[in-house]
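Some structures to go through are shown next.
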Structure 1
Amino acid sequence: MDLVFSWKKKIAGQTFGATLVGNINNMKIDNVKNGDLDEQIFFGEREKAFLLASAPKNKFGLNLSYEVNKFNAGLAFTRFSEVKLLDYQATEDTADYDSFDEKIRLATDTYSAKITTDLTLGYKLSKTTKLSLGANNLFNIYPDQQDDWVEGGGYWDAVQMGFGGAYYYARLGFNF
């Protein structure tokens, strides 16, 4: 289910805006029909986890905006829900563990819910030119650290907000 609530109001030459967006997902994998193929090789637990992580339980965003004269500002908060992935430990021989369930439990990497903040400030230099300064993931939020069994071969899987950290920019835009 996708949700969008939006509000915009002009007050004394200033424009205020707020938008709340979100989605709520409920994906289940009940019955894999792969015939005589080995289920753990052809759409096993690891692949199921990746598919389920592609539609996390929820994601919400609150976007606030302000404009006056030649100046504008935007502030956005994005909340990513928890994500669970199975690392390469899931492909190990089950004989190395007490049970298949123990192997899956140990292979499960849990990335907790996180909130990122984006900020942009803009100023119209002329009728056709605008300067913007901003930051994506302003406070440098990262996914939870996992073990060395992860997909990227290092400490971070690219989940939720990614693993790049903060991104700061300056942009010069032209309208003709």
Structure 2
Amino acid sequence: MIYKLVDSLKQNNQFQRDIKLVAFAGTSYWDFGNFLRLGTFTSFLSKNSIEGWRFRIGFWSMPGISKKVNLFGYGAYGTKDKNLKGMLGIKYIWNEARWTKTTIRYGSDYDFIIDQHDEMDKNNIINSLLRKKVPYSRVYVKQVMIKHDQYISPNFSALGSITYKEMDLLFDFKYRPIDPSSDLP
């Protein structure tokens, strides 16, 4: 009886559409089958003093395309600076059981997208509306990164990465080298 109910819900187009809309409302991602994910749509529009209105869309390839290779990235455009920004990357899963993966990515954007999952992305409409008028400085970053992750055991993992960055400061900054004869500790 329960199996018939579940099977009938899987065949019900209205139920499937409602599930997809609830998932979209909760995650801000839109999936195209098991092939492509677009989002986050909360980051589609934002505003800041350097770029003006910023439009951004991200994508991820899903396991329906390949279970070993994941393409991901985003593109952004600012109406004030009139520049295209973005990031493009590829992740290869060597061993799914030991979760061994290598990631290569290139990005060119202001402050680059945050890689910590516990921090909120600065470029989303919610942050634009709730941001206090506290002055902050931004940095334009071009970055190439190669990263390798591997779980060694359930309690240990290893991570190694090589990163090359070029940073253009968007605020007045003066560099003065340390002079051992005049600088006291």
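Computed from the coordinates by the stated procedures, all read-outs in this text should not be read as laboratory data. Remember, predicted model here, so these are calculated numbers, not experimental data. Cβ atoms are built from the backbone, for glycine too; each structure is taken alone.
List of remarks:
- Mean projected area of the Cα convex hull in nm², for residues 14-69 alone - highest-scoring structure of 1, 2: 1
- Ranking 1, 2 by mean count of other Cβ atoms within 10 Å over residues 38-45, the structure that comes out highest: 2
- Structure responsible for 8, 25, 29, 22, 12, 4, 1, 1, 0, with P(r) over Cα pairs in 10 Å bins from 0, in percent calculated and labels 1, 2 on offer: 2
- Source structure of the calculated read-out (helix-only ellipticity at 222 nm (-39500 (n - 2.57) for each DSSP H run of 4 or more, over all residues; to 500), -5000) within 1, 2: 2.
- Answer label among 1, 2 for the case where distance in nm of label points 7 Å out along Cα→Cβ at positions 6 and 54, calculated from the coordinates, equals 4.3: 2
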